[in-house]
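Input: structures, listed below.
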Structure 1
Amino acid sequence: MRLPTGGEETQQMESVFWLVYLTAIFQRLSELWLARRHTRMVQAEGGYEAGKDHYRWVVCLHVGFFIALPVEVHLRSSGPSPQFFFWLGLYLIAQIVRYWAIVSLGKYWNTRIFVVSGMRRVKTGPYRFVAHPNYVAVVVELLALPLMFDAYLTTVAASSANALVLRRRIRVEEEALRAETER
């Protein structure tokens, strides 16, 4: 199957972009709502946030990504990538992994790093295979979503920034989890 490009079909392709983009924004906002809800639940159990200082960079990364993507797509106005369906498929797989991770962690899933004294690490769901499946999903998402529309600059900038953020975030998370699970 091939996506149409050019002429009257430009409007159709813009609609495809906005549908994908706004769906991703809706997901992010829903995840923030869920994270806020989980925060209250975990704090009620005595949980605390670790690594607060880096969270602003997580927010900046995602806000910057969602600003840069439509700007680059509009300026390039080249329509969808010839590999649109490949990237869409990869993006959808990343979403499945993300929601599998969220369900597996239950109330302990969050956009922030929260730990509860004496808690055990989750070893079910995708956590059987990889320590940080949600981060894997984000890496794939920041690659696949812009590449659906040949937004190469957004892909490189967001992926590079994400690598720096994850380097710090994973270290902080591992230290916090190790400290609490060893008690």
Structure 2
Amino acid sequence: MEKVQTTPVAAELGKKYQIFGSLDLNDKGKVHSTYPSWYFSHMTENLRDEIQRSEYQLDNDLIPRSEVAITKERLAQKKKQLKELDNAIPDIVGKDRDKVANVRDVLGASLADAMFSRDQMKKGLADAATEMKRKTEPCIKLPSEVRQFAEACNVKITKGMATRDGAAKAWKIASRLLGEPSNTEVLRKD
């Protein structure tokens, strides 16, 4: 049975989302990656391409006989890994989708306020020390529902607050779940 870490996102619905799957856990069951494996769609596409290439080579006898057994074994492992990646993507619909969209909006507004504007950066008014402090020290207050989502995204919460980088991570994951752009620069004010 696949070992999966689930954390509540919409507690009032009694739902649990799988943000991190078995591919993201170490031997002790702790999350060892910053972002969930399904977040990086290029990894899934590369894996699909490798599987297709291996199947083509096996079907057309392009692999030496001494390597066929090893190739079949690796192909089976890759198919299993692809299935795990596909199953790890949370399926959000209806009210759950609306809640994640709300979390994304709240985080987006907080992140926009915590970033220097483009104009300030062009004029050289952005202070490097302040920028570093915002990135590393908790400065974004998280409402209850947003906090639950951030915890599900493995963001460190201190006294109900997260660092800007932690909030950005949760925003990026929410964006990817909704199929929206996940580059935080779209939040920066002009």
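For which of the structures 1, 2 does the calculation of mean count of other Cβ atoms within 10 Å over residues 61-68 return 16.2?
Going through each structure in turn, the value belongs to 1.
Out of 1, 2, which one gives 16.4 for mean count of other Cβ atoms within 10 Å over residues 69-76 as computed from the coordinates?
Source structure for this number: 1.
By the measure relative contact order in percent (Cα under 8 Å, 6 or more apart), tell me the structure among 1, 2 with the highest figure.
1
Of the structures 1, 2, report the one carrying the highest value of percent of Cα pairs over 27 Å apart.
Top value of percent of Cα pairs over 27 Å apart goes to structure 2.
For which of 1, 2 does Rg and Dmax of the Cα atoms in Å, for residues 45-84 alone, calculated from the coordinates, equal 10.0, 30?
2
For which of 1, 2 does helix-only ellipticity at 222 nm (-39500 (n - 2.57) for each DSSP H run of 4 or more, over all residues; to 500), calculated from the coordinates, equal -17500? Walk me through the intermediate numbers first.
On the way: 1: -25000; 2: -17500.
For helix-only ellipticity at 222 nm (-39500 (n - 2.57) for each DSSP H run of 4 or more, over all residues; to 500), the value -17500 is produced by structure 2.
Every number here is computed from the coordinates shown, using simple stated rules; none is lab data. Please read these numbers as outputs of a predicted model, since none were measured by experiment. Cβ atoms are built from the backbone, for glycine too; each structure is taken alone.
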